[in-house]
Structure P
Amino acid sequence: MNPDAHHIWQAPRWALAVLLAMLGMLGPFSIDTYIPAFSGIAASLNATPVQMQQTLSAYLFGFAFMSLFHGALSDSVGRRPVVLWGLAAFTLASMGCALSQSIGQLVFFRAVQGLTTGAGIVVSRAVVRDMFPPAQAQKVMSQITIYFGVAPAVAPMIGGVLFAHLGWHSVFWFLTGVGVFLWLANYRLLPETLHLSHRQPLKISNLMQGYWQLGRDPRFLLLSLASGIPFNGMFLYVLSAPVFLGEHLALPPTQFFWFFVLTISGIMSGAWVSGRMAGRIAPKRQIRNGFVIMLSMAVLNLLANTLFTAHAAWAMFPIAIFSFGWAVMVPVVTLLVLDLHPDRRGMASSLQAFVGSSANGLVAGVIAPLVMHSTVGLAATSLALLSIGLVAWVLLRRRWASIGA
């Protein structure tokens, strides 16, 4: 924690949470805003469904790759420069998407968007731990998750309206405007939170030493799996939304928003509960509670889809409650990751984001297209993804019982 934290930020804690949440919201906005325009983009650029899927995979893999470096750079040059340069590059990439005349150009600029978006998301986590002790940091992380949860619900609505009235190019012009707004807001409001005494030398050898230190720490790897993989049990349904909602549940596009409202309500309420638990119960209990909720819902979801034909009256609720369980535990696990190596919090945030976003890219580009046409396949895959994170947490607790105690 920065010893000068109280002097750096004197405004209310929630105000910093809002600023950091807006940085985190950039990722969901970059994904969910343009999904309603898929058909229009494909028709305009003469693109196949596989090529359209590549615009999503390129973004996710770009995000995953550059996530390795955003945090490490912020450990060396400071949090503020990395955020501002990342936002500037994201804005230019969004302009490139808006001006694209071919699917190849769009895939390229989407990849550049992915390379730059992570700057705010990765660095914002390190900023929280720079500024607050553990219990307060958990409350701030929970507040960020609440605000962050608004984005996936609002973004498809905004994208749908823009596409319907102004065409698909307007979606990316909107993202350009978001980039400009966030750059100005962070230029004026975001302080430098990394203390000079905590900076790491910007050398390749130092970076490699840091990656080696974290990468060979089984505690870090298990915690990263426990925090990053279960998210895909829910994200799988977001990626499959056009098929899951339109084909399996027979909902018209105008009714898709119910799925996002329910899911994001689960995330926001789970994050609120997580914040209320901060400092009151042991982190390990809170994480266990989150996994119990997710496992119960994943099993129930699989049984229901195996025994009955999926229907809109019930099929979306297990996913929403699953999201609640995920939001209960993820702020705690994230802070445990950052505190394993306090002198390399930026790098730890980078590698944690890399694990999660690599899984996101794999699910988006490979797994979702394979299973989205079966509700049983979706439910079984969701349970399998959760199980990876659950097994990682159980192994961690058996070997290092003091973690989260």
Structure Q
Amino acid sequence: MPNRFRGRIAYGTCPKIGGTFVFYKLLRQALRPYGWDVLAAVPGKYINDFWDPAYEDDGCVRIAPEEQDLKHVAQEIVDWCDKAKVDIYLPMSVQAMVSAIPHLPQHVHSVMRCSNITRHAYDIVTVHKEYVPKVIATSKRQWDDLIHRRRVQESRMVLIPHGTDLTAFSEAAAKRSAPGEVLRLGFVGRLEQESKGIYSLRPILDQITAAGIKYELTVVGGGPDRRKLEQQLAPHREHGRVRLVGDQPHERVPRYLGDMDVFLMPSRFEGFGFSLIEAMASGCVPIVSGIRGVTDWIVEDGKTGFVCGIDKPNEFADRVISLANDRTRLAQLSQASLQASQERFSLERMGADYHKLFSEILQSGPWPLPPRPWSSFRECRAFEPAPQRWLPPLLAKGYGKCVQAIRSFSL
């Protein structure tokens, strides 16, 4: 039975495939035993284009679904928070929700959770920091950057790594068959080159094929660069060594990971990497690109997997070849990876961390800074084009008008 009701949390996300909504589901599950009610807040008309009924649950709430004006949407969000008795406000990267932060009642506590290590992600979590009692970093890299580069007070920072429900992945690990003659490789994630580095897959396969390694690669996910990746992998697909299965519901992911011996993650930047800890929990041996304070903080090189250089497919291929030729080492790393995931990234640990944080925030009382009047409302600067974000407000407003006039003239 859940504990007594603790409070209500509004989390900015839309029901659709993707890490942000997956995290909402996990947070909802992790905090339910403590008595927290987590809701997925979906504001404004534009968000309707992303809403996928296949993923929604009874915690998904539409706010002003027919409203397009940003200020009016923000006003509806504030009214809803008051009526729904929201205690903790986690806007993530939802523009209207972030823009509404300075106008929230003082009893609604804004908390920012950093989602990535990009400039834009850091802009979002720091743009209204005077109204935010706590900023959550999910990796050591975010912690360091936000304190030392963005000057967030360390007393306002908290480091809470992601956790996931290990049950299904542990079951997949328990059912996995011993590696056979054919080494089973896998990739799970968004098929997009800029952040995920998926174009490294072709040269990795070229090198291990030339080395005479027998393998299969399963690619789970969809994205804007899928077609080009398919073209790149065509020679290997013709020989039955590669299959692309597209986007899959999250509940099916353990089945695919359970059939992989080695998990490839050639990302160029990551905020954390849900798929990485899920792969480790499934007993896969991760081979990842070394993103400082993120992947090299999760994977212990040579002990729970391998850390390679960014955009260094030859290093990935070398590690794959070494594992193909040393199945004892493969089994040892698989067990070490599984154990590390259970010790560091369980849903129970994450739920306890968030419960402790949110309880302390509520005990601290209302935020001392009063809300701004609606007459001072403006679009959150973190979502403006880069030049406007760096200019003082009056100059930024003038810049925006100039850009709009030039665009109108060009039409």
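None of the figures in this text is laboratory data; all of them are computed from the coordinates on show. This is a predicted model, so every value here is computed, not measured. Cβ atoms are built from the backbone, for glycine too; each structure is taken alone.
Across the set P, Q, mean count of other Cβ atoms within 10 Å over residues 49-56 reaches its highest value in structure P. Here relative contact order in percent (Cα under 8 Å, 6 or more apart) was derived from just one of the structures P, Q, and that gives 17; the source is Q.
Using mean count of other Cβ atoms within 10 Å over residues 185-192, single out the structure from P, Q with the greatest value. Each step should come with its number before you reach the end.
Working: P: 15.5; Q: 22.8.
By mean count of other Cβ atoms within 10 Å over residues 185-192, the leading structure of P, Q is Q.
Of the structures labelled P, Q, which one yields 2.0 when distance in nm of label points 7 Å out along Cα→Cβ at positions 321 and 337 is computed from its coordinates? Going through each structure in turn, the value belongs to Q. The value -12500 for helix-only ellipticity at 222 nm (-39500 (n - 2.57) for each DSSP H run of 4 or more, over all residues; to 500) was derived from one model only; which of P, Q is it? The read-out was computed on structure Q. Work out the source of -0.39, -1.46 here, i.e. which of P, Q gives that when log10 I(q)/I(0) by the Debye sum over Cα atoms at q = 0.08, 0.15 Å⁻¹ is computed. Label of the originating structure: P.
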